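*Asks:* In structure tokens below, several structures.
Coordinate-derived values only; no laboratory data. All of these numbers come straight from a predicted model, not from anything done at the bench. Cβ atoms are built from the backbone, for glycine too; each structure is taken alone.
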Structure 1
């Protein structure tokens, strides 16, 4: 599936697993609450020190993976056990956000995505926690890709990008 499909999966997924490389080269994958602000920019927040930031300092290239739909099912034509799903992957470069205005806007975007009903508390929350919160920007270095398995109303698998 194309980049727009993949971006839709990232937008709908409750979390995105971000895979980092530890300074010793071992993998480190963490499910995070990411928000995309455009077709190639994602943000997450974290503590101002720790494994994620150590990984970024050692190797800023990260891999993103998300699933927005996952439904075990029985194939409508042949009765085989299968899974309908929508998934996305991307590769990006992670870096700490140091500009205060960008950091606040990234935190705002995260809050709008995950807690839109509580935006009245945003300014006070940022004022209280801004000094102890880090924000990381991930800029995609190639277009994201998506994959899916779904059936149409007639039980035919939709292949090669076909949408209902």
Structure 2
């Protein structure tokens, strides 16, 4: 299965660096949708991703509209991750899909409301206490991305640590 992590207008460089590192670890493609709240050449992004940047396939998009025109939600297995999601992130059966797109919005506002309404049946959420606003973006990406691989029995990922051989 091919997994795509899509960051729509991310604002915090450390989050994007951490997400790039997660993408490298699981072999996911990272899509960055402009405008970004930083330059990807910034030290904070590079430091957070450490030496993993060359191990990540990155595709940049000049706008969210451009991304949606290229990868149409109606034609792709696309899930919009939001605290307002209709479904829990573990409900879709990812294991039967060839390719999956997980979309995450900017840290301060999330994904655009009109998009969430248009694709309400494709919205997913991470359950949490009602008194809290949201989880950190890089933590959210990790939770959902690893569930996709859990459903495929972690296909393509190392099963036993090389440190215990």
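*Asks:* Matching task: 3.4 is the computed value of distance in nm of label points 7 Å out along Cα→Cβ at positions 13 and 125. Pick the structure from 1, 2.
*Replies:* Details: 1: 2.2; 2: 3.4.
Working through the options, I get structure 2.
*Asks:* Quick check for you: by distance in nm of label points 7 Å out along Cα→Cβ at positions 101 and 117, which of 1, 2 is greatest?
*Replies:* Details: 1: 3.4; 2: 2.1.
That would be structure 1.
*Asks:* Ranked by relative contact order in percent (Cα under 8 Å, 6 or more apart), which of 1, 2 sits at the highest value?
*Replies:* 1
*Asks:* Turning to a different aspect of this structure: A value of 23, 20, 16 was computed for semi-axes √(5λ) of the Cα gyration tensor in Å; which of 1, 2 is the source structure?
*Replies:* Working: 1: 34, 19, 13; 2: 23, 20, 16.
Computed on structure 2.
*Asks:* Looking at distance in nm of label points 7 Å out along Cα→Cβ at positions 53 and 69, point out which structure of 1, 2 has the largest value. Show your work: numbers first, answer last.
*Replies:* Values: 1: 3.9; 2: 2.9.
Max of distance in nm of label points 7 Å out along Cα→Cβ at positions 53 and 69: 1.
*Asks:* Work out the source of 10.6 here, i.e. which of 1, 2 gives that when mean count of other Cβ atoms within 10 Å over residues 77-84 is computed.
*Replies:* 1
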